[in-house]
1. From which structure (I, II) was Kirkwood radius over Cα pairs in Å calculated, if the value obtained is 19.5?
2. Please state which of the structures I, II yields 10.5 when mean projected area of the Cα convex hull in nm², for residues 14-181 alone is computed from it.
3. 0.9 is what came out when distance in nm of label points 7 Å out along Cα→Cβ at positions 38 and 54 was calculated for one structure; which of I, II is it?
4. Have a look at I, II and say which one yields 20.5 for mean count of other Cβ atoms within 10 Å over residues 150-157, as calculated.
5. Taking -9500 as the value of helix-only ellipticity at 222 nm (-39500 (n - 2.57) for each DSSP H run of 4 or more, over all residues; to 500) derived from one of the structures shown (I, II), identify that structure.
Structure I
């Protein structure tokens, strides 16, 4: 039986952070969750909630005391704001006796990730997930309001991954031997087009959904109207219009590391199909919404194209 360990999870209220916590708790480990606002964290019973900010490393000193493992995120704020405090965070972690570190790769250069890779005093593992299944939550409002999904590049392929599987890989790497110095690309078990994703959600909710393909120009106008910065829009055009090979290639990391197959999008859609509608404005980047439930079960008033079943 694995010895109980205490793990500090940063980004504890995020899409992946909550899943890392859930997996660690399920495995019987003690968990400390770091958040900027402890009063609003809403973390599960049994989690020790601590307040701190990765952009202010010294605020982490109390949170690091007595932990053996540390889960890190590479962004400190809104869209693509890489943390500049990596070396200091690692210095404090070493001083506190942290032995294992996982880093959630953010898709770009990261001083924190570089600092972790350069540190041979800890067993580090870099987690490199492809598109999150949770990104489909971005469609919830339009599905509920109009019974449709409006997207560009609908034939693009994605090996999208269940965020729970990212959490499971992280939990294993943080508590078991053999994962130090590894870079894990994490995908789901299948390749899906946008149309196949929409059809899967429609089957899970038991109601038709229309798929409306936007031109690139229409998509850019929509993203600008939603307030997304130009660099984010440029990233989305490139990621959706010319998806890198890594994002459309299935690998078996989940099963190799955890011992169970990667969860399918059909499983994810079923988990979120019956939640009540909640108004929100999720991000269109891969950090999506924190552990949110979908609003796919609502009714709609119109559909402009043939429905996807």
Structure II
């Protein structure tokens, strides 16, 4: 079934991989950008481009009304600049607003125009609840990171899940995204030896290649999926495994190791939690219910193909 799909955030690192996949499946895509200079990019990707401010209710309402989509896909973020784990509340400030105010604007526009289905971006990298086992399912709560600079961001993700699932849509908890443009900042830090292992580095993470994340999103759109899905690869791994491997693939020296107290002082509590206590995620539900198959079942394969 050919659908009209509205992709809010079509020029982000994931949007740039998602739009061509939707177009290749025959769907009619309208994708948004915040800058008129990127309309040409959207056209080259095969979409009708529109400039939209996700934080302005009128702008969102007008864009959705003109597109008249069957489904809305929420990929709006504003993650830019050098990673700042110590001050994630500041680094993610606009993204957090897009996940709260922006989500509400999209849902209001959907209701006003009769759009019955929304798919939204969530997050599932190392933010599983820090109790019990190292790998979590969709039934396990997310860690709200109370008392850290990541708390506002986790509250924003919870808002997305509550509002979108409550409206009958789907939230895709993407793992740590890698692929063209997604890990450039991290790799630069690794090459400068500014991304160390912390303590024993036993904290787990989940990864997913951009193309696999986009493929899962297409499936969620076409199947009008409902609920929460972890979109991660098959191999959750502790930082002690994935970080040295990523460094080797990037042609960098092995990461240094620093004690927990020093990491907490220099990089903040979020970095310490990620490296020492992070919980990863299972993809069994997405495979079972969406029929999702990964091109890159392991970050080992993906990192090597992307960086070597």
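The numbers here are math on the coordinates, done by the rules we state, and not lab data. Source: prediction; values computed, not measured. Cβ atoms are built from the backbone, for glycine too; each structure is taken alone.
1. The value was obtained from structure II.
2. On the way: I: 11.2; II: 10.5.
Value 10.5 for mean projected area of the Cα convex hull in nm², for residues 14-181 alone corresponds to II out of I, II.
3. That value comes from structure II.
4. Computing mean count of other Cβ atoms within 10 Å over residues 150-157 on every structure in I, II gives 20.5 only for II.
5. Label of the source structure: I.
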